[in-house]
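Given below, in the form of structure tokens, are the structures.
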Structure P
Amino acid sequence: MTLGNGRVLIGLFESSSEVLRTPRERIGRWQIDAAANELTAGEDKRRLTPKAMQVLQLLMGSRGQVVTRGRLIDHAAVSDEGLSRIINEIREALGDEARNPTFIETIPRRGYRLRDEQVRPAAPRWRRAVLSVVALAALAWVVWMVLRPSQVATATLSQPTRLTAFSGAAVAPAIDGDHVWYVRRGPSREDPSLQRLNLETLEIEARSESAQALASLGDRLAWLDEYEGRCRLNAVAGGQSRNAECAAADGSLDWAPDGSAVAFELPGGALGLLSTAAGSVRHITQPPAGFLDLDPRFDGRGERLSFVRTDRVVGELHVMHLEDNAVDLITSDNQMVFDHAWVDHRHIVMSSDRSGMRRLWLLNIDDGNWQDLGHPGAMGLDYRAPDLVFEQPSFRADIELWDGRESRPVVASERYDNHPRLAPDGRTLAFVSTRSETGGIWVCGPEGEDPRRLQSLDSGRLTRPYWRDRDLMYIVFDRRGSHAWISDLDGNRREMIGPELAPREVAAAVDGRIYFLGSDEAGPALFEWVNAGGREEARVLVRGGFQRLEIDGDGGVYLSRTGGKQILRFDHSARLETVAKDSDALHWTVAGETLYFRSSDGLMRQNLRTGDRQAVSAPIPNTVGLGLSASPDGQRLYVARFRSVQVDLMHSRLALDSAGE
């Protein structure tokens, strides 16, 4: 776009501002009078509070697009609870229903969307109509002249070169000129060390035994390590050394382009900026309850900071405008963004499983255009024009059975077998496997005999199954969102809970009651799925951002919070009692009176009645994902473990077609 054409375009917008501000004045049968805070339809009038009108106008201006709760809260200067009241006020005025919306849709875990077809211009006067036609025709001509030479920008990715090839994992690449730093781990993910490799000669030229992540900017270095059991950020710039406490030594960090600050992950889930001049730390994000903000990356101009907001199940890309801290949701795939980097001020290269399997993608954040760059399985990456370095992993995981004395493999293949769950009658073991190329649910006997595939997906992904008598419940994440399904052992299935409640994990008690973690318009919660008058609906039991859900043999409900280190019991009177501390929020399971969980001391077994505990395995086992499940009596434990891990670094050249620039 030339400067001259840009000025013409800006001038046309300014000269026709009245025309362009007036078309979205009617929603359905309602005429909107923003100045009077009124909705009218003939003789019928409804008044809105000024803040409700502000929210409605923002939704109208973004019709057909999701507006995040954060943006609405900032726009109207209200609390999270206040926004929920405002949305209800608007719906009541419009005669709308949250469960069966005509106008305003709730997009779980994101925000709201005003349906595009419900917004239309007010009936114009003839002069305004003529001016609109002339102005819009002129605008269309200018836009065509400005954009006529432009095509959708495409990227070319050269055939990758393998940088590493050893038994173990090369992860967290960070490009530093013609070198790349990375973390080397052993075959069981142990003994991390930071290494520096020459991209041309493939020789190791430097190594550090302590750091687990690094970012460089010229002669400025920042890295993460552990000090006295805590994560420490170290930044060296201009002869000065700065430090700050961080979330995890294998976390992520990035330099601002001018070297004034380092963005990093703070304890508690937010992102922070460490000032290299003052040494102070400023919080710059506030994730909702149950979410973490990870992987901060500055754009090349230092104007925006991208990051992934995740509950460890779904991770969506966000971009913060540093001038006013406004945050935009960039992806809405209900999948996971594993890593990303800016290519230029409008393109981001990322690893995402938006197609159901991890691979590389190029996204134009201005127009939403995606390009599939291939390389299934690719994840962690870094880009510095024109070099792209990414991880190419190969994982194998097997399921072992611990009988109280020793462990033995019962489910083994050359693929990734995980998420075991034994049926209440002890006759069938369900698990998730990549034997069918994409993730699928498989079933076998309790000793691994006669495995067969029960369900699989062409796109999207499945989470760990949970038994309800002889049926299996599980969660599917795909473009629709997250939804809960139930399947019998013949493969007949039906959707049980739709994406409007964004179910995250589902569990059933022995009496058939169903519980799930999900979100409604008021936020995340633990729900009970009940039959009320022949109609199934969700009933909120307790609010909070929970990550895991289990039910014991007596119907007791157990939970863990995202990023937390406690296992909680819900006693059906909206109270939460801590039953275990120093526990991993993901790696635990309940059966009978027994709680198994991973802690800093290893894999532990605890009697829920007496509180007595003993070590099952020490040190900490290399458990995979949601890899623990016990027999109904709590005496035997299934454990999914990494059998082998190899992650190689690949180097390629990424060239972006400049026709659209």
Structure Q
Amino acid sequence: MLCALATGAAADPAPAPVPAPLAVYGQLPYMDHVALSPDGTRFAFATTTAKEESAIIVSAVSDLHQVAAVSAGDQKVRDISWADDDNLLIKASSTALLADAQFEGRQEFFQQYVFTVSNGKIRDLMNISFEQSEGGQVFGYVEGETRVRRVGDRTMAYLIGESVAPAVSLGESRWVLPTLLRTPLGASSGTVVDRGDVGSSKWLLGVDGAIVATETHSELDGAWSINLGGLGKQRAVLSGKSKLAYPWIEGIAPDGNGIWIDSTVDGHLVWQSVSLAGGTQVSPVPDSAQYTGVVLDRLSDRIIGASIGVDFPRYQFFDPKISKAWQSVYEAVADMHPELVSMSDDQLKLIVRLQTPGAGLRYVHVSLDPVKVVAIGTVYRGLKNIAEVRRIDYPAGDGLMIPGYLTLPPGREAKNLPLVVLPHGGPEERDSAEFDWLPQALAAQGYAVMQPNFRGSSVSAEFTAAGYGEWGRKMQTDLSDGVRFLSGKGLVDSKRVCIVGASYGGYAALAGASMEPTVYRCAVAIAGISDLQRFLKHVMSETDVHKGSGQRYLQRFFGVSGPGDPALGELSPLTHVAAITAPLLLIHGRDDTVVPFEQSKLMADALTRAHKNVQMVELKKEDHWLSRSATRLQALEALVAFLQANNPS
């Protein structure tokens, strides 16, 4: 449970000498989840105390003095936002076994707290009773984003939770439904507003909290529906059936007359507007080809801008005044790659993150009218220099162009460098040129670091689809094709290449060592998957009561028909232990609820029996995402020591 801390002056920490030690990169950020108050006069951020506990600091923008602080203890802070100028929303999670939840085994559960700055009181917004017209247990955790609305003179919180469908069961299982909940801040009770389908649901809320549009997708039969209007007045405007790909509502149109949806059409992401007037008027969103996401007004779900960046964040705002002011700020600091972090309700005051030469990563407070920039703090203690990140594009074996990034070690000529291949997780994610603590830490140790966006990455809908059925196949050779490209350019030494990855990237590291053993001199798998059949069965039993999207998602990338498909064995590194010649390091958190710890333990045991060179590091109380400073640093130190021993920089 959160508890109040004494307040005091908030001092910016003194920078450490350059080059920075591993502890600078391995620690959690000094300032994280930075959020600006609605009136733009205060900001809050998460930090980690000397006792390795999470804390949230509230500071004044004007003179940076600390206004208040609250401790999250052993919980992990996942998000901070403001409900109003006096109430701070803090989302935190912990790994636990909840007897009344629908999951079996330990899971990562999220709590939503509200901290009132003026009186220092903290409350769990789910630790109340929720009134409802029908029975059905509401679980004590949240899923998804918490939103707020001003209704009369009260601030209302709208939470997404889960509840048991009233008086309905599915075999021996209970139907658990996404549930929209509402509670006034400070109240001892709330209301169940609406329930979704067995699967996923999303609600768009107007400025008064009324439902403007809903979307549901059923795990049972794949049926999806987009509906306009509030409770009792809903009308379906779009519907269909699809097990995986379907349109998704993103927000209320900038003019308030419709809603925007995005969907994949012929391999491309397409943005459309659905009119809120009668009928089913659907039209393309003009000039939206570059949109990768939207920026929403927090009090209305109205779209006020779009993200358009690829290598670094870029934004397009639809209010001409805001757009002009932001453009002037962007032009002034474009070389520092500004990232919009938070904004006031009038959209004229912003928190922006900059990559500043000689000062590392810094947060600044930006006023747009008139333009004024004030530094408010550093992201990492002691980090001054940021290694150069180059965009690379290279052809895969079949000619597909693979985009990626190469981080270069400072102070060294880009010639015949030792290389670390660092594939991302997901696999449907992507890397960018933005600061990333792990490749920066490795570059500081003298390594070039390649981050390829292999096919299957979320570069585009078409590029993602190119990875279907290519897990362990072309998704894997895309990595070694990058090694050959860089060595052909003389940038790296092909005889000094190691592969490192986490989650899917951990699988790729194991597969690289077992399926392409001549390419890599060593391999490090963090939370890697070694046995695909066992992992698929885990996903089916732990998270897919209805054998739904998780199973289908994996099978589509695996290119298999089900858990009995023999191809799973062929693609599993555990099956190819005998082919491994390179030293391996396995790192895994005991509290990992995404990739079970047994995936690394099975691999370590098999390698030991085969008399292979293997080390395993167990991270106690660590989850899938390396969320704690102590264990993140433990993993980084073990990783660097292993690389220096087996592929010296």
Structure R
Amino acid sequence: MSDISIPGVTTSKYKTDELIQGLMKVERLPRDRAAEDLEGYKKQQGAWRDVNQQTSTLREVARSLYSFDNPFSEKTASSTDERAVTAEVTREAREQSFKVSVNQLAEADSFLSEPIAKNDKVPAGNYTFTVGDSAVSFQWKGGSYRDFINALNRRGTGVVQASLIQISPDTQSLLIESQKTGQKNRLSFSDDALSFAIEHKIVKKQDTGGIAADRESYTVQPKSNGAIGFSSAAKAKDGLTLAYTLKVEDLPEEAPDAVPPGPDTGDPGSLTWQGITIRNAPPETALTEEIPEVPATPVKDPAVLSLRSVRGIAIPLPEIPETSGETEVSLSLAEYGDVDGILLNNRNTSRVVTISDIRIVDPRAAGEYVPVNPVSVAQNSELKYEGIRISRDTNEIGDLIPGVTLNLHEATGKTETLKVEPDQERAKNSIIEFVAKYNRAMAELNILTQNKPEVITELEYLTPDEKKAEEEKLGMMMGDTTLNGVKNSMQRITSDAYKNGDSGLTMLAQLGISTRATAGAGVDTARLRGYLEIDEKKLDEALSKKMEQVKNLFGFDSDGDLIVDSGVAKQLDTALTPYTQTGGIFAMRTATLNTKIESTNKKIAQLDVQLADKEANLKAKYGQMEGTLGNLQSQSNAISNFSKQNSGGN
């Protein structure tokens, strides 16, 4: 049984498989060479893609340094007290410094009900809630407070919201809040919501016995004074608000009266005889010489208005404006104590001041009703900007300073200073990113065009996997004129001098950016490969003192046509564009290799078919040979056995 052999199935005792493999190894040489070529083309294509990616990234970063949204035009704002006020700025904001004091934050109405039993229900009805010009109205079929709140909140997004506050295990309070700040956005109730609010002591009808001024208006002429009384004292504990309209009118300054001349007694006369002239003495009169009057000094005093306390003390009110016009004034009387009138003392020589539309109101009131338990009451924010009183219905004020949005956080009354200046940190980070991308692209070019292992080992920022990948590309394109040309252009552009207006800042080295920016002992071969270094101290100094010149160094309009045509970043972008753009040189190299890869793949496929046919043919021929040899061996064995039988086993 051990001599049985099936050709092509069992191991051949004639070792024909080894013969076939030996013959096929020779036949596979063209296919192996094509596979090696294919692997080489793929590695080259990957290398071109990598260098294209690195230089494209560098080009994009360079373009960002001189484009419209370059980092050198960005601004940042700082505040001496960011807990009170901060600012957000756009690139359109100008560099400036201004003073702001936050006297009051804008708030929204927030009303709390009396304690309500946990299992109480909200009766059916038509509930309407109004905030400013917005209203939320819905028909309620009756049900639990939780369901009522959910129904209101679904409809009142951005206008009014409600929630439950657990007071005790068995009681809770309903909190209804306006979602809009500002005095004009008062929360009010109507339809069944009003009766519900009154019943649960959310609001109540205000007392009609208000405090009124004894005059509708009062005008004080220059150098005069007056007083306006209140019908009753306004007490500080009541938290009332005084509102009035103030009108200031500037009169023309009066010219001083002309001083009359002294008496005219005529010419006293003279006598001339033989060339000698004798003049008469002037006549003497009892009139004394007129002494001219000194014109009065104009007086301009903004402290005209004050409140009269119940003890008769004058408490100064805000100063009148420096310019003519009307101003609406609203202020809380809580900080002035108990007062019963307004005093007017106009010391100005040419200003007329009129106060009118005087109102003393409860700021909590919204129409006829006032909240019973207000958590907060709708009010405007109040601040002083450079001494000017400003009022808005929000704590985000974006219409006061062009390009600046003030964010009010806390009322302190203290004067804070806000500065708008160039965003030095962002500009620095952008430059650092530019240098990093430049060095990464330069490293890729060095690896491909040099066959020195130290080119990779000196790149400490590479991970072990990245180093292994770079080692496969080391020296792959030595002598390639395209890559050497790109590398030389990059080095030349970063070391050249550029026009920069009248500034002396013309080279990157003056910013502390060069191949030898940092001092060191001995010779560092890595510095000879074109990598840039940064002297941060020197760069910080340039950015803090010469931001505009730094901007122009990277991109500058040298001929006044409003198009950037000079600068490090501009020239680098221009130099790399033919290589990295769609259909550029790097793309063409990749496409050429792609064609070779496709052609080689087809060639390999054809060779694989030919090799398979060749191997099958060899196996068939050697199988036939093994079968023939097997038959011959069987015949030989049969003859041998026959001979042994006839010879008696001998």
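No value in this document is a laboratory result; all are computed from the given coordinates. All figures in this text were calculated on a predicted structure; none of them were measured in a lab. Cβ atoms are built from the backbone, for glycine too; each structure is taken alone.
For the read-out mean count of other Cβ atoms within 10 Å over residues 310-317, a value of 12.6 was computed from one structure; give its label from P, Q, R. Going label by label, the one that fits is R. Taking log10 I(q)/I(0) by the Debye sum over Cα atoms at q = 0.07 Å⁻¹ from the coordinates of each of P, Q, R, which one would give -0.47? Only structure Q yields this read-out.
Given a computed value of 2.3 for distance in nm of label points 7 Å out along Cα→Cβ at positions 110 and 406, which structure among P, Q, R does it belong to?
Numbers: P: 5.3; Q: 3.8; R: 2.3.
Label of the originating structure: R.
Tell me which structure, out of P, Q, R, gives 7.3 once distance in nm of label points 7 Å out along Cα→Cβ at positions 270 and 358 is calculated. Clearly, the read-out refers to R.
Computing distance in nm of label points 7 Å out along Cα→Cβ at positions 38 and 478 gives 4.9 for which of P, Q, R? It was calculated from structure P. A value of 0.95 was computed for FRET efficiency 1/(1 + (r/R0)^6) of positions 54 and 350 (r between Cβ atoms, R0 = 41 Å, to 0.05); which of P, Q, R is the source structure? Label of the originating structure: Q.
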